[in-house]
1. Assign the value 5.6, calculated as distance in nm of label points 7 Å out along Cα→Cβ at positions 53 and 253, to the correct structure from I, II.
2. Suppose you compute helix-only ellipticity at 222 nm (-39500 (n - 2.57) for each DSSP H run of 4 or more, over all residues; to 500) for every structure in I, II: which one lands on -5000?
3. To test your reading of the models, identify which of I, II gives 23.1 for Kirkwood radius over Cα pairs in Å when calculated.
4. Work out which structure the value 22 belongs to, where relative contact order in percent (Cα under 8 Å, 6 or more apart) was derived from one of I, II.
Structure I
Amino acid sequence: MSNISYRLPQEIRLTGEFPGPRSAELAERRAKVVPGGVASSVPVYAADADGGVIVDVDGNSFADLGSGIAVTSVGASAPKVVEAVQDAASHFTHTCFMVTPYEGYVAVAEKLAEVTPGDFEKRSVLFNSGAEAVENAVKVARAATGRNAVVVFDHAYHGRTNLTMALTAKAAPYKRGFGPFASEVYRVPMSYPYREPAEIDGKEAAERAILQIEKQIGGQDVAAILIEPIQGEGGFIVPAEGFLPRLAEWARENGVVFIADEVQAGFCRTGKWFAVDHEGVEPDLVTLAKGIAGGMPLSAVTGRADLLDAVGPGGLGGTYGGNPVACAAALASIETMEEWNLNERATAIEKAIRGAIEPLVTESDIVGEVRGRGAMMAIEFVADSDSKTPHPSAAKDVAAYCLERGVAILTCGTYGNIVRLLPPLTISDELLDEALNILVEGIRSV
């Protein structure tokens with residue numbers, strides 16, 4: 001990324017003690033006031049971050065391969081985002097768009113109409129989190145169709161509210177003990193190429209799901225199909241080619257709203273503006289968050305005007321939805337993505353990750369598959385390549401190895417056996433290569 005000037009040195013730097021004394025002190029303070037249900041994967045406390053590094057309170061500098069779970073795609077302190085936030089906050093931090101509206105909300109909606117897939121009239125409503133966006137997309141679909149049933153998929157993750165927990169597949173830690181959940185949610189098989197019981201292409205996998213929908217629910221009763229084009233927490237599962245287009249086609253034929261949950265995959269993360277762009281799918285509604293605003297809390301539902309206009313006045317909104325400072329950050333973040341051509345950068349990151357990790361599929365019996373798109377890549381660990389038995393301890397051990405050597409990475413997956421790589425799109429080539437070398441060493445050590 002030769003066109004980027006960094007505020008902090010883009011290097012791994014470790015002081016020795018891990019975690020350091022200040023992080024340990026903060027951990028003690030935290031234990032007295034923060035519940036254990038709020039868990040952190042890294043035992044150090046951040047003091048600064050820029051480009052591809054996070055610096056902790058003890059002066060350690062870590063290579064960031066998580067981006068705050070795909071949020072800081074433009075970096076954690078991108079200059080245009082920082083400037084926009086400072087300027088917006090100097091005027092007003094809040095008025096509530098539902099009381100006294102402001103231009104920033106309108107400008108974000110205009111920009112989303114431009115960059116999201118589909119050449120049709122669009123509307124956008126802004127919220128704070130991905131879960132809020134998903135929940136409101138379902139509300140819109142139900143209001144517009146007069147139907148109740150929502151179809152979701154195996155391995156899905158959609159949020160932590162009551163409805164989005166029902167939409168989410170994985171029980172622990174997201175759902176266990178929190179029920180009962182919202183009703184009229186139906187789960188069907190996902191296309192998971194690595195774990196299909198027999199060879200099956202994307203269209204065949206879609207027909208399998210469609211048959212279950214038609215037999216167990218009835219197409220005429222389905223309000224929406226909700227799907228992550230690349231599943232996130234479920235394991236960065238990329239469905240086989242043809243799966244998404246066939247589902248979208250069936251939805252159109254049956255008056256069903258097709259909702260693409262692009263909360264994690266959107267905004268240049270996969271080498272396209274949105275993951276559905278890889279197969280030319282045009283969702284009726286798309287849910288957006290994470291990378292949209294450079295780290296500020298903002299989310300959106302964007303889609304067909306007739307669907308969003310079906311909700312009456314006052315039916316959508318929220319006190320903080322489309323906060324003016326977050327809107328300013330979003331406009332600056334999207335401008336940065338365009339100016340730095342971060343779609344192309346995500347593609348280059350994928351090439352680097354595949355070049356470093358894919359040789360281990362044949363070299364190591366525990367690396368089952370390397371998959372993903374752009375800077376949304378995953379390594380699936382298995383006990384052996386023949387049985388494909390999930391190997392969660394390998395993923396955990398690799399993550400721990402990397403962290404001790406200055407590389408922060410995340411795990412995920414229904415079986416807990418996935419290392420996911422989500423570097424900031426602004427990470428330097430040199431830092432990325434160094435981090436990947438440590439990751440390779442970690443895999444070999446396990």
Structure II
Amino acid sequence: MRRRVDPGSNDVLSIILGGGKGSRLYPLTKDRAKPAVPFGGKYRLVDIPISNSINSDFKKIYILTQFNSASLHLHLSSTYLFDTFSRGFVEILAAEQTFDHSGWYEGTADAVRKNFQHFRTQNPSHYLILSGDQLYRMDLAEMYRRHLESGAQVTIAGTLVTREQATGLGVIRTDRRGFIDDFVEKPPLRQNIEYMRVHPDLLPSNHLQNERRVYLASMGIYFFNADALETALDNSFTDFGNEIIPQLISRGNVHAYIFGGFWEDIGTIRSFYDTSLNLASINPDFNFYDERMPIYTHRRDLPASKYNSSFMQQTLAADGCIITNANIQNSVIGVRMLIESGAELEGVVCMGADYYETPAERELNRQQGIPDIGIARGCRIRHAIIDKNARIGENCSIGYEREGYEDGDYGYYHVKDGIIVIAKNTVLPPESRI
């Protein structure tokens with residue numbers, strides 16, 4: 001029988017793992033930390049875990065990162081401003097040299113271990129560990145209550161997946177009480193894991209109905225009792241998923257919280273691209289339009305977007321865009337995006353611009369022979385990601401020159417996971433063919 005408890009949110013410290021170099025999302029991470037990558041037209045990836053934590057009343061939040069953190073710091077400092085009565089904060093803890101350690105973070109567990117001196121000042125009773133590159137909406141307070149009721153030292157959030165999806169995730173098995181008794185990391189299809197199927201009694205009432213989703217995969221979301229986390233990291237292990245969690249499971253007293261809603265890891269270019277375009281579909285898998293649990297981001301006070309005689313189908317457009325006589329389908333258009341007459345976009349993720357160019361700056365562009373920020377007249381673009389402040393010259397063709405694109409760095413553009421990526425601040429000359 002579960003114990004009923006009254007959790008105190010002020011005793012929970014949230015830690016968001018910002019990742020290392022973000023190589024799987026390169027070149028989007030060339031000039032920014034992975035949590036700062038723009039997403040969904042107006043957000044940043046880090047807004048997802050921060051918003052879930054705030055909506056669950058966990059308002060003491062640290063972001064752990066070590067690469068290209070300037071833009072991330074600017075975003076956080078201008079967005080998450082708590083008053084003195086809330087006792088909340090969102091702060092970055094970048095890798096730093098001390099008398100105890102002088103190197104970079106060597107992994108997720110190592111990043112947490114090296115910051116205990118900062119965490120202990122908050123005197124937390126529990127730690128909430130979150131990833132910085134996932135899309136979901138979860139009542140983390142409910143997970144916290146379930147953790148306390150179970151009496152476990154650690155609770156791991158799990159999502160139901162198919163056998164095919166399980167090949168890229170850590171699969172966990174529980175007993176009928178929900179305690180985890182086995183763990184298999186990224187089992188290949190040839191490996192028999194029928195014994196890992198989730199117990200039917202544990203399926204949540206709101207789980208996504210799919211008879212093939214019978215395995216429970218770790219979401220990389222953990223609740224730790226404070227002393228349990230310090231004990232778990234009293235070693236030289238560097239990674240949570242591959243080392244710390246399997247070790248804890250082998251010792252017992254690790255509980256599972258089964259999450260029945262949408263969850264997606266968006267840590268690769270392919271998953272980032274597919275998940276972004278899904279947001280523009282008629283019935284997207286993730287709902288940004290939930291006012292009860294909103295996703296917060298930087299308030300820009302931009303004007304409404306303006307469309308001049310354009311055709312748009314299954315497309316999201318953020319604030320401050322000016323789109324003229326364009327044909328845009330199945331795309332996401334970021335803030336301040338200027339798209340000129342005759343442009344055609346299909347399956348394109350545009351991240352927008354950081355600023356508007358003045359008439360004087362546009363005239364200077366003419367004199368220097370460079371395009372304005374945005375997408376110029378007559379461009380045809382499909383199956384591509386256009387990063388911020390890119391200058392796409394007139395009559396460029398992107399994604400139409402051949403059927404398949406081999407991964408690599410091609411100067412003006414990159415190809416990753418078969419997706420064409422125009423990096424931030426790229427200047428693409430008129431008439432370019434990609």
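Values quoted throughout were computed directly from the atomic coordinates according to the rules given, and no laboratory measurement underlies them. Given the structure is predicted, the values throughout are model-derived calculations rather than measurements. Cβ atoms are built from the backbone, for glycine too; each structure is taken alone.
1. On the way: I: 5.6; II: 2.6.
It must be structure I, since only it matches.
2. Working: I: -11000; II: -5000.
It must be structure II, since only it matches.
3. Structure of origin is II.
4. On the way: I: 22; II: 14.
Only structure I yields this read-out.
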